[in-house]
Each structure stands twice: as C-alpha cells, then as structure tokens.
1. Comparing structures I, II by mean count of other Cβ atoms within 10 Å over residues 350-357, which one has the largest value?
2. Once distance in nm of label points 7 Å out along Cα→Cβ at positions 70 and 270 is calculated for all of I, II, which comes out largest?
3. If you work out volume of the Cα convex hull per residue in Å³ for I, II, which one comes out largest?
4. For mean count of other Cβ atoms within 10 Å over residues 262-269, the calculated result is 12.6, so let me know which of I, II that is.
5. Consider the structures I, II: one of them gives 0.00 for FRET efficiency 1/(1 + (r/R0)^6) of positions 326 and 510 (r between Cβ atoms, R0 = 41 Å, to 0.05) as calculated from the coordinates. Say which.
6. So if we calculate relative contact order in percent (Cα under 8 Å, 6 or more apart) for every structure here (I, II), which label has the highest result?
7. Which one of I, II has distance in nm of label points 7 Å out along Cα→Cβ at positions 438 and 494, as calculated from the coordinates, equal to 1.8?
8. Given structures I, II, which gives the highest value for mean count of other Cβ atoms within 10 Å over residues 54-61?
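All of the numbers you see were taken from the coordinates with simple rules; none came from a lab. These numbers were taken from a predicted model, which means no experiment stands behind them. Cβ atoms are built from the backbone, for glycine too; each structure is taken alone.
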Structure I
Amino acid sequence: MRLEGHLRKEIDMHGTMMDYSLVLPEFLERAGKLFPKIEIISRKPDRTLVRSSYGALYERAKRLASALTKLGVQPGDRVASMMWNHAGHLEVFFGAPCSGAILHTLNLRLHPQEIANIANHAQDRFLIIDDVLLPVYEQFAKDVKFEKVIVVPYGYETVPRNYANYEEVLATGSSEFCYPKIAETDGATMCFTSGTTGFSKGVVYTHRSVVLHSMAEAMVDTFAVSHQDVLLPLAPMFHANAWGVPYTAVMTGAKMVLMGPNVEPSAILDLMISEKVTAANAVPTVWISVLEELEKNPGRWHFDRPVRIVSGGSAPPLELMRKMDRFGLRILHLWGLTETSPLATTGHLKSRMQDWSEERKYLVRAKQGWPVPLIELRIMRPEGEAPWDGETVGEVEVRGPWVAGSYYREPDQAEKWSKDGWFRTGDMGTIDPEGILKIVDRSKDLVKSGGEWISSVDLENALMGHPAIREACVVGVPHPRWQERPLALLVLKQGANASKQEIREFLAKDFAGWQMPDEFVFVETIPKTSVGKFKKTTLREQYASWKWRE
C-alpha cells in the first residue's frame, strides 16, 4: 500500500520548470536583440534590390502591432494580407500576431470571387495589401466588408487617397509597444487550403504550433536552418506561410532574400550567386525551369558549395534530382499539407544508407521520407492499420502538435479526422520497414482500371525522366470496358521531339502493359493550381468524353 501511495504522489507532483509560453513575440525580441544587423533583402517589382535588416524588422513590426491596436484590433481579430514576398510582408507576419490578432494570408492567385468568399468566411476585419495588387482587390472590393484597407507602397511611391498608407499607419505606432498577454494556444496565423480537393478550408495555426514547427524545421535532419544560412524562400508567403521558413529564419537569425513577384529562372540563379544563398524552397515546376536555364547556359552560374533545395507540393521527378545534383543544387523532398503547417516528412537518407549505390539512394530520396520529430504517420485501410512493408497501400493519416485538429467554421468536415484523432490526408501511400513514406497518389487521382489501381504519380515521374519531356500529367478517363484508363498529357521541352511509340517503349522498362497510358496527348501547357500543382480536376472534366480507340 505504501508503494502505491508513493507512486501516486510522484504522478501528482508537478515539474520544477518555468511556465514559459511558446509565442511569436519571443522570436521577434530575439531577432531584434541578437541579430539587428543581419540583412533582409527584398526585390521590388522593377527588379531593384532593397536592403533592410532584422533591426528594422524589430522596430517596424512593433510599430505595426501598436498601430493596429490603436485602430481597434482586438485579440483574435483577423488581419488579412495580400502581398508578395518582401520585407513589408515579413513585418506583417510578426506585427499582426504580436498585437494579438490572427494574420490571414490571402492567396492572391485565386479567382477574385474566391478570394472574397475566403475573406468573408474568415471574417477578416482589416486588409494590408501591396499597391501593385490593388487592381486584383478592386475586382472583388464590392463583395467584402473590410473596415480598413491599408496599402503598402511597394511598387509605387504614392498610395491612392481613398486608401490608408501603410507608412502613415506605421508612423502612428510606437516601437516601445508592450505586447498583450498572448496564450500559446491562441491563434497566430490562418491559411486556407488550395482547394485541390474541393472548396478551400481554413486552418488556424497557434503560436505554439508555429514555434514548434519552426524549431523542427531548424533541425539538421529536416531543413537544417541556422544563423549561418542565407535563405531564399521562393514558396509564396501566402501559401502555408512560405512553408514556415520566414518564421524559422527569424528564429535563427538567418539572412533572407525575398524575390517578390518576378521569379524568372535566370534572376533566381543570379540572386543565389550574388547573395551566396545556401538554401531555397519552391515547388518542382520552379526547379524544372531553373534546370532548363542551367542547361541552356552551361558555365554561366557556378556554386562554390552545394545549395540545399527544399521541394514540396508534389513529388520532384527523379531525373530532376539527378541533374540538379550535377550543378550543386541538392533537392530535399518534403511532404505535408496546409493542415500540417506544412512540414510532416523529409526525404533524408538514414546513416546506414550512405554506403548504398547512387541509384538506390536516389530511389530513397525520391520518396516522401520519414516523419520529422513529433509527427506520427500511419497507413489505414478499411480493415485497419496497414503494416510497414512498403507494399500495402492505404490512406495516409497523421497527427502531431502542428497538425490541425479541425477546420475553421466547418463542423460538417469532422469526418476528416478519425475517431481517435488522426487527420485523414486523402493521400494514398505506403510505409516501408525503415518508416519511409511513399505517396502513391491522391485518393481521387488513382486510376482504377479493371479492378486494379494505377498510380498517376509514378507514371508522371517516369515520363518526366524522358529527355524530351518537360512536364507530364496523368489522369484517369472513363473507359467503356475497364472503368478507367490512364491518359497522359505531355509538354515537350523547347525544340524537342518524341513520338508516342518512343515514349511507350521508354515506359515499358518499368511498367507492365496494363499500367501504361493508353494514349499520349501533346499539349502546350498543363493547367496548374495557384500553388503550382497540376489541376487534375480540370483535366478530368476536359477529357471526360475522350474517345478511346477500339
């Protein structure tokens, strides 16, 4: 009995650590005190560079927090931003959450009416917008009810009189602003899904989740972000907070290069060289364009040391990884979703894999990778959890401290979470004995042919390994006999040629006859979503009445 009592007392006893909240003001204070001279470089729409610093970010973000409070912003209010990647947007990334408000980044690439619907659903009170984006805003202005629109003079020197000038608003604030009491479970930022699987849904990241996500990104086995780095976040700051990289950069005091709206491949490469960039992030389509530029101009750009390239959104083609390696640009594959903040896995090699053959290592790197610390994965089938055998396909489910537990104002979406609290991603995949995830497809993008499943992702990656093919997208199209058959849409590289038979023979090395696309269609472009993913819903509709050859 005494033993039981002793154990009970130990369980009831609290630890002796400080109750210290994980909140974003701590990041801002750290940057201002420790890294005031570290540069933040912004590229304006006219392609000129503006050099700022963490010292300026510290002062201006606090002024913004103060000014927003004077304008009547209350804790939990939504402050929307519609801005490109530049230092001003970074100020809003901290100024709004540090005032107690929730920053809501609006995806400026969506249709204006969809932007309006999202802003209304989020109940945004204020909008901070780049001057160059006012023409977009004016297309839906009548459909929203922002109390104040604050315009950042980013591309022009003057702001139209009927809008508040960001610099004038900033001048009303104080850099001595005292932060309100913020709980780590309070909302910090809000992002909406890209809508690839239906209407967009809101996810509210907490201060705690953003801090933990940033700490995880900084780890060597994830993005390895440190104070020694020069970061080039090419992922838009309006898409899952540029994958959280701006927050991680401020936490570590890493120099940042922000490119704005003009992301031409040659300009990306020029900045990477001139600013000695050590790490960058973007979707595969960006890196495909960068590779083409490197191949067209051999010798123009030379990297003194390898640059870490973080690629996500969709799987980078294996051939892209091989070719980028030759130029000193080493792709690290990540997987995640808006609902996972977005980091969930990274495609690093395990220590025991370092002595494997190059080809075997590439095959591992091409997978989505193993979960980062504090993230758990499982593969679920109707009959229960699948084994980690690398073969059994099921839906990927995930949980962790920066994974959404619900959508904002979407009670009818509760079925997206399992009864025991895991998020159902809609991605189909396998996990091998090493714990490495491979995404086979989105559940709706798998092609079901004669009772067998065909992975469009595997076909696309193989097709983009063909030397003549720039982009490839595979969709399932209704078939009178087989239910569905894969149809491949192909964009050839400039000046390249390839016959359908040649491509079919190229695929035959790795795919059985029944897995191969029945038809190849050469197109000039493939429609993409606002974040650079193939818009398969549009393609399925477009080719729904495809006439198969008998």
Structure II
Amino acid sequence: MLQQLIIQNYAIIDNLTLLPGQGLNIVTGETGAGKSIVLGALSLILGERADSSVLIQRDKKCIVEAHFHVKHHQKVRELIKENGLDDDDICILRREIAPSGKSRAFINDSPVTLNTLQAITVHLVDLQQQWAHLELEDNQFLLDIADAVAACEAETKHFHKLYQQYQQLTTSFNTARQQLEKAEKENDYKQYLFHELEEAAFKEGEIEEAETELKKISHAEKIRQILGESLSFFSESHTPILPEIKKILQRLESIADVLPELPETTQRLHSTYEELKDIVNELTRLETSISYEPDRAERLQERIDLAYRLYKKHQVNSTAALLEIQQNLIREIEETSALSSEIQQLQQELEKLQSAMQTLGNKLHEARSKAAVTISEKVTDLLKQVGMPNAVLKMTVTRQDSPTPYGYDQIALWFDANKNNQFLPIQKAASGGEMSRIMLCIKSMTASLIQLPTLIFDEVDAGISGEAAWQVANLLAQLGKYHQIICITHQPQVAAQGETHFYVYKDEDEEGKIRTQIKSLSKADKVQAIAQMIGGNQPGTAALEHAKEMLSRSL
C-alpha cells in the first residue's frame, strides 16, 4: 500500500506530499490544475525515463519519493532480498534527476538500475492509464484471474513445481544426450585405439627390458671376446693371476709360524683369492649366457618398433604410460555405456513427469474453461452497468501442445463493442477508456480473490454520466474494500464514493509563480468540491443539496 508520495521540483510542483489512505482515494481538480503532472511524477517511480526538462528550478535536482507498506507482500520482499537490498516493512523508492539530466534510482537508499526498479514497482503500483492494454494482453494476469474464479490456485502451484522439475530434468537429459552424442562420435576411434593396445599385449616394463636384451644380443661377439680375454687373464695366460696368487699364499703360509704378524695379511690375501674365484665363476656364467640369436633379436626389434610407434601416437615414452592409456580407454568406453543407461533412466523419468503434467494440465484446462465462461458473462453484465450496453467480452482458453510454467493454457480476451458477433482481440477492438472500464469490471469481480497492487485509475469514468457513472463509482467502492485505489475523476458520483478525497489546485507562490498544490478535504470541503463538479465554481443551493445527497448515498 502506498503510504506517502513526495514530489519536489517537478514541472510546476515545487513541493507536494500526498498521504493516501486505505480503500478508495479520490483526486479531483479543475482541468489543467496538475492532476496529470502528479501521475507523471509517479511514473518516474515506476521506472519511466526522464530528463532535466521536468525541473522547475534548473539549479536543483528533482526528487520523487514513494513509501510503500510491504509487510505482507511476499513477492516484493522476495525480489528485494534477491537484489541484495535492505528488507523492511516499509519499502522506500526514490528517483532523482540532476540539472545535468542524469537520473538515479534508489530502493531503501541503495542505488538500483531502472530494470530493477521496474521489476519491483510492477508489483506495487498498477497505473491503468499506461498499462491497462498490456495487462489485458498478459497471459499470466489472465491466468491469475481465471484461477481465482476457478479456485484452482493450489493445483496451479503444484503444476508450477512439476514444471520446474520438468525443466531441470530436461536440462539434465539434454546435457547427457549431448555428452553421449559426442562420446559416440569418439567411441569408434577409442575402440580402435584400445584394440590396438590390447593386441600389442604389452607387459609392465617389457619394452625397457627388451631394449636391454637387444643391446646384449647386438654386442654378443664383443661381449664374449672381452669376457674370454678376461677369463684367460685370470687362469690361462702365461702368468695366470689365480695360480700365481695361490702359490704366493702357500709360500706365505709356510712362514706363518715364525712371523706372528703375517697371518692377518695372509687372511686378507686369501679373501682376495676367493673373491677373484667368484668373479671368474661369474664371468664364466656370463660368457656362457651370451649368444647371438638373430631370430630373438628380430622379435625384440619388432616389439620395440611397435612400442615406439605407439609411443609417438600417444605422445608417451614408457610401457607403463601405454598401459595407463589402455586402462583409461577401457574406462571411457564403459562410461559411454553407463551414460546411455543414464539417458534411458532420465527418459523414463521425463515421460512419467510429462504424464503427471498432462493429467494436471487437463484438469486445469477444464476448470479454467468453465471459469472463462463465468468471467465472460459476469464482465459483460458489468459492462452494461458502466455505460457499455452493447459490449460483449469473451475469454477463451486454448490448450497448447507445450507446457508453460502454469499449465498448457493460453488465455485471450476478445471484444465486440456493438454486439454484432464480430470479436476482435481486445487490444484492437477497445479504446483506452473502454480498456479502463473493462479492467475495472474484471478486477472488481475478483477483488476478494486475488492480491493486487495499488490501483490508479485516470478518468476511468470519462464519457459516461448518470446511472452508468454511479455503477462505475459502486465498482470502485467495492474494489476499495479489498485494495488501495487512487482514482482521478471528473464525475461527482465517483467522487462521492471516496473514503479520502484530495483536491489538486494551482496557487501563486511568494514570487508570483504558479505552483500545483494538493490538499485533503474535510467532509464539508467534500460537499463543496462535489457541488462545484455539479454546478460550477459558484454552486447554488440545489447543487449543494445534490452533493449532500450523493455523499449520503455513498454511505
């Protein structure tokens, strides 16, 4: 609910404060007094663009500030929190326009973009002058109306939850399917690479060992020659090492009895002799093991060549790396198979969810279709009362193939202004004034069923009088029992229904400049204002009595 509107330095408004009450607030005043200027200032709060041309004093900035009570407005408070703004029972919106033309917007003293401001104010103010045609084309607004009349809001919320699950599941399904398509394209090549490595059948460390063995075979003749020469040096040369050392040991042992210090040295030489014998045995074993095997060398070379080709292909340099690649390929091929199973499961879940949505969507469609008939009949009857006797409104509910967040239904309003059974889309067939009265009829019919923002009607009663004006007044009063209404009017019947009455007028300031002012009227002032609407600036006794009668009729 709008609690306070402050306008400073805007057009011919120097400083103005509006304190609307609950229910129906009436705004009257002579033509040109500045009522539309007040709405223009309010539109800045709603996110309209502006420039420095609106500044009355060119050296000061323009400020428009609105205070809204939002304690029980869940949607607005959710949006405030989502945008990281201070959350309180009172939401303060402010627009500032500097002399340079630069505009800034604030919510609870935090700067925001116009998009953010608009996203929040659309839930706080419904300015019929500007947006009636848009709202009547808005499928979500029409769904809310139909659901309210059909009393199926709970089913709609349930469908919305199913739809959110459907969207999430669809995203997961599409992602998995894209991954599978990509994996399947690569899978044939991965299978080829895997079978190539599988056929190679490398063992851990095989190629490294093969390289070592091949070197032995390739140098077998040289190895045997050197080993043979070494063995000959130890045992078969003119002065072989081992026999000579053995002779030395025997001679030293012969004098061990007479040279006490000798046994230690003799023992060391004996150990050396035994070590050399072991070396000779090892060299002999090695000489025996070395042989030149052309077939074995060829087989080893083939394995090494195969390994090197695979090293180059996979950009590695070891048997272990090739084996690791082989294991990775196995895992990736298995993952592709698992992904296929996951997609099948997701497909089943989607089909189950779609079936539940179809069932609930059919139920909603049936309920909304019945509600559409009721809405069409009731609004058409109300239109007759508000001065549109030949108008016929028809609401249609068309079931779409694809789901929306709130069902499968697309709702439209069709209008026949002359009862000739030629229905056109309402935005093409209805004038601005007719749009406002249609909106008034729709919202008055559902006033107790849905939450609405502060409703602002700009001369919704234009072009009507007499009983039709009374009916518009009664609808506004009925709507005001449930919602805050601000109505600019020239009709005394409508003005008489207001719980709070504001009068807009022009006044001359101390500098002799004309400024727009606004004041809240007392009961006596209301009689005078309504009488002036009936009989002019100098109303007679009859006009005053008629004004009193109108006010008494509104009680």
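1. II
2. II
3. For this comparison of volume of the Cα convex hull per residue in Å³, the top structure is II.
4. Here the read-out was taken from II.
5. Comparing all candidates, it corresponds to II.
6. For this comparison of relative contact order in percent (Cα under 8 Å, 6 or more apart), the top structure is II.
7. II
8. Of structures I, II, the maximum of mean count of other Cβ atoms within 10 Å over residues 54-61 occurs in I.
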